[in-house]
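Okay, got some structures for you below.
Read the figures in this text as sums done on the coordinates, not as results from a lab. For clarity, every value in this text was computed on a predicted model and none was experimentally measured. Cβ atoms are built from the backbone, for glycine too; each structure is taken alone.
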Structure P
Amino acid sequence: MQTNMQRLADHLIRYCKRPDHVEHEQTAIHRAIVNDSSLVDQPNFTRISTRTLHELFREYDQRFFLGQTMQLVHQRSGSLNFRLSKRMTKTGGKTTRIDYGHTSASGRVRSYEITLSSHLLFQGFKTPDPKERVSGVVCHDRLEATQRIFEHEMLHLMEMLLWVHSSCAETRFKSIARRMFGHTESTHQLPTRGEFAKRRYGLTAGQRVEFQHEGERLTGFVNRIGQRATVLVRHPGGELYSDGHRYRKFYVPLGQLAPESMKRD
């Protein structure tokens, strides 16, 4: 008789459903989250919490993983946590395993954690006709992008549970991701802060810009782009930098900057 672990491993390796079946299941999850979640009340949601990730996990576990994932986590003497990160500014998601130094009756004690970047999710889908590519799939709203990232991380979790090691660069991962979720890539194209600044405002690091400060028009260059741009303006009383010049540092909202050649009324 197959164990749960063997049954799940066989399920992933042999999974082969029609693309329209996969899309139907993904759409059903999308609908369930919008209809039932306490925070996500629209596809381009403005709020999300780890509770939403728990809801996504339950839906995907039942529809794609035979409802056996938590049982397998417990078999591995493990726990599973979910987290949202504002500090992940380039990676859409990550899945980690922590091996503790002690063991239980069923083996070494571990914890697993799936983290999604709330920063990148809210950075995208801000245009009138928003579209972003995640895992090679065109996503039309923030919830679709969340699902594609979550699907990717669920596969990392399953590989860790079944085969200990997981890599989205390996053939096994790519094959399962394609057959199970229709993924054709292992990356996202959600805009980073720098890409958003370039897309929305035409701003890039190193660019010379102008801005108003206390009634005076100042000229400098963009040193860094975060929620605001860090602009360095040459000034004899400023801090000495490695290029031999002294600069004052200003934190300027992106919408208040203009390329140096432009003049504003």
Structure Q
Amino acid sequence: MTDAIRPLIAGNWKMNGLKAAAAEFDAMLNGAAEVAGKADLLVCPPATLIAAFSDKARGKAVGVGAQDCHPKPSGAHTGDVAAEMLVDAGATAIIVGHSERRADHGEGDALIRHKAEAAWRAGAVAIVCIGETQAQRDAGQTLDILRGQLHGSLPEGSTAANLVVAYEPVWAIGTGLTPTSQDVEQIHGFIRELLTSRFKADGAAIRLLYGGSVKPSNAAELMAVKNVNGALIGGASLKAADFLAIAKGCP
């Protein structure tokens, strides 16, 4: 991990969580103080819970984010939610380009770039996800895929203040499989080189998160890898004990 970059531990709740989940979020708020010195904490619940969670989190050491947004600020887009609406509800960051959006909804790099720009327009940080599938990995295409996604998905003007990049190998999400520390170091180093080459002023300071079956048992090892500046967590972020334990794994 780059010492000068404060880690971010972000939880992606995906399509999970009813009003009763507020009890788990309360436990995260109550336990946040003991890890606040190690990392920034962010929880991205479904859109239905953003307003309630942001009210609870006011003045606490946990931020609230969103999982997706429409690229336009308003209009005839039934069922969609604008970045401005999410920020109005209390979101400070918006995940865009998650592999499940890319696969399930056919989202391409250009759309994801527009969504990242929408997050900025609304005053939120964009968390842009990239990652390769098992087939792409087996074909030796990982670096080419990541290069293309970074080039197409990241807007011009990206800075350490408005962008977070999350590398999530698709084959590791929810499978219990994780790359070796050496693999993660190689890939995060590759991403860092591309960022510093393209965004010369801020590329070295943009936070790079690792995601894909991160859990308390492997968090410390992953967080110790060079150029890993935190984690984007799926299933393990639904439980306060696991989420906080992962944050404690930050150096």
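Quick check for you: by percent of Cα pairs over 22 Å apart, which of P, Q is greatest?
When percent of Cα pairs over 22 Å apart is calculated for P, Q, structure P comes out on top.
Say we calculate FRET efficiency 1/(1 + (r/R0)^6) of positions 4 and 76 (r between Cβ atoms, R0 = 41 Å, to 0.05) for every structure; which of P, Q gives the highest result?
P
For distance in nm of label points 7 Å out along Cα→Cβ at positions 28 and 44, which structure out of P, Q has the highest calculated value?
Result for distance in nm of label points 7 Å out along Cα→Cβ at positions 28 and 44 over P, Q: largest is P.
Please compute distance in nm of label points 7 Å out along Cα→Cβ at positions 84 and 156 for structures P, Q and give me the label with the greatest value.
Largest calculated value belongs to Q.
Where is relative contact order in percent (Cα under 8 Å, 6 or more apart) largest, in which of P, Q?
Numbers: P: 13; Q: 23.
Between P, Q, the highest calculated value is found for Q.
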